[in-house]
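All of the numbers you see were taken from the coordinates with simple rules; none came from a lab. Source: prediction; values computed, not measured. Cβ atoms are built from the backbone, for glycine too; each structure is taken alone.
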Structure I
Amino acid sequence: MNILKQHTGWIEVICGSMFSGKTEELIRRMRRAMIARQRIELFEPKIDIRYSDKEIVSHDMQKVPSHTISKPKQILDLALEAQVVGIDEAQFFDKSLVKICQTLANMGKRVIVAGLDQDYRGIPFEPIPELLAVAEYITKTHTICVIFGNPANHTQRITSDTDKVVIGAGEIYEARCRNCFQPQIDKPRGKK
């Protein structure tokens, strides 16, 4: 009797606050896949090209070549030959990313997604919560609170901007623990 071995895909989510090493962990996993001679493809959203539009770059300047895309559906066409698919800054994509990741995993691909799980107000940052619900593996990263030195799980915006998405790094955000985090409350439009 011949027993066919079927390759099963899966989804891994790396989430946490800013400065917690999410991109570093994604890069580490992708480099290990390359060492194993697996075909990889990496993707990042067009909205966030702070460091490069041709590479995923961590805050400590580790780099891996990537595709910059505007919509998650572009991943399907560009990742057909890949065995491992990496997606960075996933919080900047819409909810269609969840279905794309599931489609890729159902095709037998390992899908590794990194992104913020909360916004600057401490509110779940879609589509990460939905990806957490369907992922086989979840890694929650932490950093150190800049005030008390405790494990930090929050991203504190230190400017007065109230837009949900404001691209930046240390000049706009700090890592904070639960005790030091001060969520900004949105003011109703038209009132001061």
Structure II
Amino acid sequence: MPRKAPQIVLSQRMREVLEAKIRAHKTPQRLAERSRIILGASKGQPNQEAAAELGVDPQRVSRWRRRWFEDQERFEQAESKGATDRELEALAIGTLSDLYRCGVTPKFSAEQMVQIVALACEDPNDNGVPVSHWTPKEVAAEAIRRGIVESISVRHADRFLKGGRSAAPQKSVLVDLQGQA
């Protein structure tokens, strides 16, 4: 037996704030979608129906509906204390925004990354590697041989060498390099 969805009650001001967020051109689509979920829920729309209408998973509708319900008292208190529309909008965005996720811990320390990049700046022939220039495969193998890292994939070594971006260096960097030459 499915659980009963929490009842969402919106004041006229909060409804107007959410509708304005949906209409605003600069509103991220995820916030507009979540605002639509809350507006539908306030009209008594079931989660399954809202999910079908928005083309999303019913769990998503349930999640945002539950989060809004948990903060509903905060909205009511803010309005009773005379919060401005801008303050109500900030509260709504806070509730409808993604929660912080820390992500995975880095596999390599900053020192290891610097050592790998420094290795790539050396002449391969000085290190007994019979190539004219370093490839990611040789850098990875040499980093392991030197004990800089226990293991590293060729793709990860390539990311270090590219510095995470493919753009050309900034003009100030080129000027500094030319001044040193």
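Please state which of the structures I, II yields 27 when relative contact order in percent (Cα under 8 Å, 6 or more apart) is computed from it. For relative contact order in percent (Cα under 8 Å, 6 or more apart), the value 27 is produced by structure I. When distance in nm of label points 7 Å out along Cα→Cβ at positions 13 and 133 is computed for each of I, II, the one that comes out at 6.4 is II. Can you say which of I, II returns 11.8 when mean count of other Cβ atoms within 10 Å over residues 21-28 is computed? Source structure: II. Computed over structures I, II, volume of the Cα convex hull per residue in Å³, for residues 93-156 alone reaches its largest value in II. Looking at distance in nm of label points 7 Å out along Cα→Cβ at positions 37 and 69 over structures I, II, structure I comes out largest.
Taking 0.93 as the value of Rg/Rh (Cα atoms, Kirkwood Rh), for residues 29-140 alone derived from one of the structures shown (I, II), identify that structure. Of the options listed, only I reproduces it. Each of I, II could give helix-only ellipticity at 222 nm (-39500 (n - 2.57) for each DSSP H run of 4 or more, over all residues; to 500), but the derived value -19000 comes from II. Figure out for me which of the structures I, II the number 17.6, 75 belongs to, where Rg and Dmax of the Cα atoms in Å was derived from the coordinates. Going label by label, the one that fits is I. The greatest value of mean count of other Cβ atoms within 10 Å over residues 101-108 among structures I, II is that of I.
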